[in-house]
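Every number in this text was worked out from the coordinates using simple rules, so none of it is lab data. In this text the structure is predicted, and so the values were computed from the model without any measurement.
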Structure I
Amino acid sequence: MNRQEIRLYENNAEREQMDNLGELFAVLNALEHLEKMFARDYVPHDAYKTECFKLLDQYKVAMRVVRGADAESFAQKYRLHCPAALERIRDGRPIEAKDDRGNAYKNIAFIVERFITALDCLRLETRDVDNLFPNISDLYSAINAMSSLPADFNGRIKVKKWFDKLSVMAATDVITEDERRQAVLDLEQSYNEFTEFLNR
């Protein structure tokens, strides 16, 4: 039985384009993993910031040589689930370290804003992962950056539950109505616990 070789490209230009697409895929995948590692507090902020800037620069270079692509359409076409990476690309910069030592009030305002945005989204019966995850991811990262919160803060645990759940789902996935209602309850309780902590 003769086996025919399957060619991914017909000439050097097509080969170069395939290499460029592969580089873009690798950059988006690396940025997604970096965002998840930082959100879970596995990477110190200084190291995260340095690596994030490097990956964002690599992304810009890759986009200049990949013809006719933007990050979101590329991720959808090649089935790359990277909502955190896409959010970071939209912001164009790493998540800033905001904590009690200098920017506590800014971080508190950001956490409150993300709580409200996430709850509004859920109350409007939004169940699409690609709409829910960016706010939950930013909320979880901001809570982790607030050093005055105790490690066993219950609000953090509940937000982490939804961050972990959504982060392993595809962008096109949809949570159930029961899950949406539970998420509203969990985030409401987390928000109330956060405001109670601030008022102590």
Structure II
Amino acid sequence: MILAIAGLIYIVRNLKERADYKRLRILAILQIAGFLGQVVLGGITVLTKLNPISVSAHFVLTIPLIAGALALRHRILDRPILQVLPTTAILAKIVITLTFIVLLIGTVVTGTGPHAGDIDAKRYNFDARAVSWLHADAVILLIGLTFALFFVIRASENGLVQKQLGRLVSIFLIVAISQGAIGYIQYFTGLPELIVGAHLLGATLVWISVWRIKLTVTNSR
């Protein structure tokens, strides 16, 4: 919250002359609003005794907050937007959308398993093994499509796109594969708390790395 307010103050004081000033200001205000929403949702989560729906919503609200913060940084630094071929743009959108779906399924896995927030907290009434493997299957599909995106970039895009976008896709692949490995480790070792925490951190890094692709690829030529 403090950083969001500081960002808004910086924009108002130093970036008024920029053509995208209004958009920058809106992005900063939305960050503040999002944090306030998290406070309200956190209170609801406590009042409902860690109901899995409100706990999941608490994490899901973090996803657009991270996206907004990255978008604000991207615009303030005036980072370039790459012109890419339609196939690349479509594949990138599919990868980003599927990443969001993977994260959503992950919240269901957490809300079904033993680390739902408290030993007495209500869980989702799903089969833990079934939702875990659904989550894993979605991750495998995501990694496969990301490899496809990488090879399409290498085979059909110009040198600048290959270098800049290829690097972002490579970073996402490394993060996603590492996160998948952590997921398998935690599953087959009985869900130790430390590894579960690492998996939660990994989910954040996965979203950051895939949203950097979104911010870099907006238009197609």
Structure III
Amino acid sequence: MQFPESWLREFCNPELNTAELAHLLTMAGMEVEELKPVAPPFHGIVVAEILEAVQHPNADRLRVCKVDAGPHSPDGPLQIVCGAPNARAGIRIPLATVGAELPPGEDGKPFKIGTGKLRGVESFGMLCSARELQLAEDNGGLLELALDAPLGQDIREHLKLDDTLFTLKLTPNLGHGLSVYGIAREVSALTGAPLRTPAVPAAPAVVSS
């Protein structure tokens, strides 16, 4: 059983930190096998929108994009060279601004973003895929965000990535632990913290002849 800590706290939010909450569950018979961050460390990644994407003059597989990053592009759209197949105008995507750090690679060191030239065209940042942020293995192109994602918002805040993933090892007699709400009920009973019951709309009665 896996769930993010924030989801559990939506139903029951005891005055315990992450480690204390994990210990409480383990002592109650819901063994916490693992705690790990939802996302690896990175910073300087914000929500941006591609305003224009044109063919690179010197490379068939590259596009030159004009990108609006809200307060992170105060002097006008940023020029960024991108090779993703889905780079196109009108989508909102994660932008690694100049000075940003991507998750550590195989050498354990973060990858810092700077300005550069790709086939003779200057680029001021990097548009990111889910794989480059180590959020998924998919390498199908840029991570496309909701069209109403606030421009300039930190991607960690937008995707709620500053969270902890709980992995529980459950025994057959703890069937209520197969749902986050069931675990929240257990936490409420153990700590006295209030339980928030989700609102379920009533289904209209249907009488068939």
Could you tell me which structure in I, II, III was used to calculate Cα Rg over 2.2 N^0.38 Å as 1.12? II
Which of I, II, III yields 36 [percent of Cα pairs over 20 Å apart, for residues 59-154 alone, calculated]: III
Quick one: relative contact order in percent (Cα under 8 Å, 6 or more apart) came out at 26 when computed from one of I, II, III, so which one is it? II
For helix-only ellipticity at 222 nm (-39500 (n - 2.57) for each DSSP H run of 4 or more, over all residues; to 500), the calculated result is -23000, so let me know which of I, II, III that is. I
